Structure 1
Amino acid sequence: MASMDRGRRLRLAQHAHDVRLRCLRDGLTPAAITDAICQEVPEIFGLEAWRLAHGWSRTEVSARLDALYETDQLAPPRITSAELCRWEHDQRRPNDERIEYLCRLYHTRPDRLGFGIDYSSVDINHLAYAGITNLWPRTNTEALNDLVARVKDAQTEISVFGLTRNFYAKDEILPLFESKATDIPVTFYVMDPQCASRRDRYRIEPIEAAMEDPARYTREVLRPLFGAARRVMPAASPSAGLRIFKYNFPCSFAIEKIDRSCRVMLYGHGKRGTEGPILAFNEGTPYWEYFADQIAWLHRLATNPREPWTSKGLTVQPLTEADLSR
């Protein structure tokens, strides 16, 4: 589509319009109309097919997305028709949050909009020697469901290190972290939204990342986590609680340490964070100690910083209310 001239695109859109009218007369749903458009006009990508199946202009799609954001009490993004056009013609990929709202708008899944991931079987036998117990490509929904199950079963500790994905602050899981934090220690190590390393991390993303804006990162991730920590404080046992630390150095992976297992997410160059494989290591496997030691190292930097890290400017500090107003 990127190399097509305007006349060709208009003819394809007209063809799709004709398909829609025929399907409407047959009483088909928007989803079925989309399938018909994709089958009869294969040059049109999925995202555009959904819009054409509804008979909406790009201006109307933008307005409807704004309305969804306002329903969630968020500022409307006011996406331009030109940007929607780039998404529809596969010239640019929307970030995860935009994809989520597009799915809500069209009442469908990311893969049906053209934002799917290859879920074909992967041969991981060659990784067995490393003690890897699982290897997944995950959608956000699958990753969230897996995390919810693991958090519910946690008995001794939960530690999270990395950029802190926005689903940690989602309504589906934040109350679960709160309830666990009354009985066991729950610790988040999050990258300082103002540090240079965070800017460098997002420079290698192929598209705009959902948490790229520090103000938005603070509002949508750090504030909810900080509020949860405040709520937990009066009810937590002495050895428990929800603690949040910020660090100021690069990372190439994220870790979720729950009891005696570590789940590791990789950040690849030129890849989105949610595209990377997720590796699981249990206690007793060769690399369990490596990743568990990473969490222990963060704890030492937070509680007892020492050389050579202090002279290098590496810090792990508690998140404060002042950080949220920067």
Structure 2
Amino acid sequence: MEKVLLLLHTEPDGSLPKAAREAVHAARQLTGSSLALGLVGGEVSAAADSLAACGAGRFLAVAGPEFAVSRYATDAAAAEALAKAADATLILAPGTSRWCRSLPGLAHRLNGRVDTHVVSISVEDGSPLVRRWYYRQRIEAVLTRSHRPWIILLEPGSCPAWKGEPAQAPLETLPVEVPEALRRTTFAGFQSPETGKQTIRPDSALLFVAGAGWTKKQKDGKVHLEEASELILGFLRKTQASLGSSKSLVDLSGEGQAVLPFLTHLHQIGQTGSTPRHPKGLATCCHGEEPHVVGWRFINERRAINLDPNCGWARGKADILYVADAFEVLRSLR
């Protein structure tokens, strides 16, 4: 029988990120295993109580001001203490930036193995199986390992979030020494975009993708870059949608051509960009490039606005196609 440890960290305010509850759902799929919950953070009692009904047999914690924010040295030390206390053979964790930095190092400390970007986990013939994508979601693999401990980082957004009634959890707090050598890295603060300028919203219900057509000559033979910027930003403000972009549009800035001023490589989706997960997607001015197809694999409902009804992307990959001019459509939504 596997001894499963679910590693979670709290946010600075003591709450749990959505990815943590998704990991709880995945851990509950491992039937026939014992489950222990390990929490790391500044204050974790409220988070533990919110997960009291998740089915864990033990609730372990490493807490204190030194563990309130992300830092490789202290996170790795806390995770190591929790793994040893639980005598875990299988360690699950959400693939947050905090755990993605520290848990590969934990695998080295424990002489274990680690797999990242896992999208589902199940049990077959008593052995855990995981599914993950390779080569920018072009290839799906199903794999298992005999080596233990095995650390599995679950891709955020790939599982539904677990829901349960809060109760009082029997929390066991582990003492972890934090010598000066582990405090050399210090937390300076957060840097965020100015209010109203945020355009990347991972939890948004809608992904709006802009293509290179926004910067090309329109029906009157002129480029309307300023209006394109106003229309797109206005749409994002009203809908609170997240913004994505094709590689061609992002790369225009390096070619000395006119660009939308708010676009960066962080907005790029597809083959060499991110793989977003949103309930709905709306693509504008796209023309069938493979990066769009790959980048939209996990969008549940895909719509496109395109003047060409025979566009390869629209015909094969969009659930609903609006044969229209994107400028005119967004003007009507002002």
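The numbers here are math on the coordinates, done by the rules we state, and not lab data. This one's a predicted model, so the numbers in the text were calculated from it and none came from an experiment. Cβ atoms are built from the backbone, for glycine too; each structure is taken alone.
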Source structure (of 1, 2) for helix-only ellipticity at 222 nm (-39500 (n - 2.57) for each DSSP H run of 4 or more, over all residues; to 500), computed value -12500
1
Origin of the derived value 4.6 (distance in nm of label points 7 Å out along Cα→Cβ at positions 33 and 305; candidates 1, 2)
2
